[in-house]
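Structures incoming, each one as structure tokens.
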Structure 1
Amino acid sequence: MSVQSIERAFSLLRALAVGPVGVTDLAERVDLPKSTVARLLAALEMEGAVSQIEAGGEYRLGEGLLDIAGATQPGRNLVATVRPHLIELTDFFGETAGLSIESERDVYYLDHVEAQGDVQVRSWTGDTLPIHSVPSGLCMMAHWPANKLANYLEAPLESPTAYTLTNADEIGERIGTIQSLGYAWGYEEGVDGINSVAAPIVLADGTVEGAVHIHGPAFRFPNPDRTHDLGVRLVTAAATIAEHFND
């Protein structure tokens, strides 16, 4: 393969990193002839770098490429494994999907996939929020040992917004509900104007690898009649992700 072909292949991979794209749209994005894009995609598909969702449909990054990306630095293996699921969740919910992990007393945002639309929330990748203030954190707390939870709640609790729950007894009750449902909703508790739902990625041994979440502007997300259905959908996605680590 020539240097020019390698450069063109990488331009395709960068374009696909934001989400699934059809051949025609991809050719327009990278400013290449459609025939050239189709030829490069065929070669990349043979190596597992890209995959086609269905015959004649859109392409996305393949598992082979994600496995390589996952070996580059700590935390990236989780990102590489979860990203295809975030893309699917974004398509299903129509809102931004994200991945987070526990970082001491905070939630650390590892990755996100942005939805299409005129009004979007900013990327939180690389940022942190108090673990009790967001659904992803509360889901992780729901799997903590009792002593760890008690120690956390004994310390002063930050209030990022006026809606953040900081009463230890009330948080304890809420965690009990999350343990029953398997998911958590948050309404402007971590960030003003943003609502979100999250579910933990729980491995077979009971440890929590992280959490997946969906967030969107409070004025449109969620539809009040679908909160349970959306929560269950996210729980299913988190369980599917966990299977990758249980194999």
Structure 2
Amino acid sequence: MLSFKNKTVLITGGSRGIGQACATAFAAAGARVAINFRKNSRAAQTTIESLAGSGHIAVKADISDADEVEGLVAAVVAEFGSINILVNNAGIYAAHAIDEVNYEEWQSSWAQTLAINLTGAANATYQVVQTMLESGGGRIVNISSRGAFRGEPNHPAYAASKAGLNAMSQSLAKKLAPENIFIGVVAPGFVATDMAADILESEAGMSIRAQSPLNRVAEPEEVAKAVLFLASEGTEFMTGAILDVNGASYLRS
């Protein structure tokens, strides 16, 4: 079993879904966990109370706001002294088909999606890397998507944001490896989370599940296992790798 004893983990968007599953898994493996949430303080507190061990914290911050990201990281460092692992999980998946929205809606969707999924992750990475440089290294795991590779016809900003996240991850993997900072990416397909619930429960749900030969979508815990693996000791030579967790629903060359 992987051990993260004496490690501090910051998970953005950690109060539900994949983030919550990661928090649960890291805590069970001995880590001190800080989860970030934007609005739902009740869900965040419920998650904290459910975690194994003690001393875990929840910090409210809007990842799309650069100043709040800076405050988030400062709060976690003030509480724990350092951050050993960052999981950039916060994200949105808003439909904005180019033939269905007006120009104002199109601009708004792009601005909001990139601000959270890409720029927010970049800002969180910047702030955490400064602390890792001082403490001698760390791990960063970014949550991407198969959509970065196959395209998302009705969610183009989402696909673009995740493709950008992949490129950022690989660029920084090359830059930061000499500093003992290693970066991995997990790229799921559909996952059984609140964010995907509406579409999975719609008429399209059956066909979405059928995209995988397993005839289902991933569970959050399956994605969390991949995150913990990339964050663990001994995976240094995988820095820059993108790990697909999509049940063979999309196979890229």
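When Kirkwood radius over Cα pairs in Å, for residues 61-140 alone is calculated, the result is 13.9; to which of the structures 1, 2 does this value belong? Answer for the origin of the read-out: 2. With semi-axes √(5λ) of the Cα gyration tensor in Å derived from the coordinates and found to be 37, 19, 15, which of 1, 2 does the value describe? Answer for the origin of the read-out: 1. Taking relative contact order in percent (Cα under 8 Å, 6 or more apart) from the coordinates of each of 1, 2, which one would give 14? It traces back to 1. Computing P(r) over Cα pairs in 10 Å bins from 0, in percent, for residues 101-220 alone across structures 1, 2 gives 12, 35, 31, 17, 4, 0 for structure 2.
Please state which of the structures 1, 2 yields 1.0 when distance in nm of label points 7 Å out along Cα→Cβ at positions 197 and 237 is computed from it. Source structure for this number: 1. Quick check: 3.3 is what I get for distance in nm of label points 7 Å out along Cα→Cβ at positions 5 and 45, calculated from one of 1, 2. Which structure matches? Value 3.3 for distance in nm of label points 7 Å out along Cα→Cβ at positions 5 and 45 corresponds to 2 out of 1, 2.
Structures 1, 2 were compared on distance in nm of label points 7 Å out along Cα→Cβ at positions 149 and 229, and the highest value belongs to 1. Looking at structures 1, 2, which one was mean count of other Cβ atoms within 10 Å over residues 21-28 calculated from, given that it came out as 24.4? Among 1, 2, the structure yielding 24.4 for mean count of other Cβ atoms within 10 Å over residues 21-28 is 2.
Only the coordinates and a few stated rules stand behind these numbers; no lab work does. Note that the coordinates shown come from a computational prediction; the quantities given were computed from them, not determined experimentally. Cβ atoms are built from the backbone, for glycine too; each structure is taken alone.
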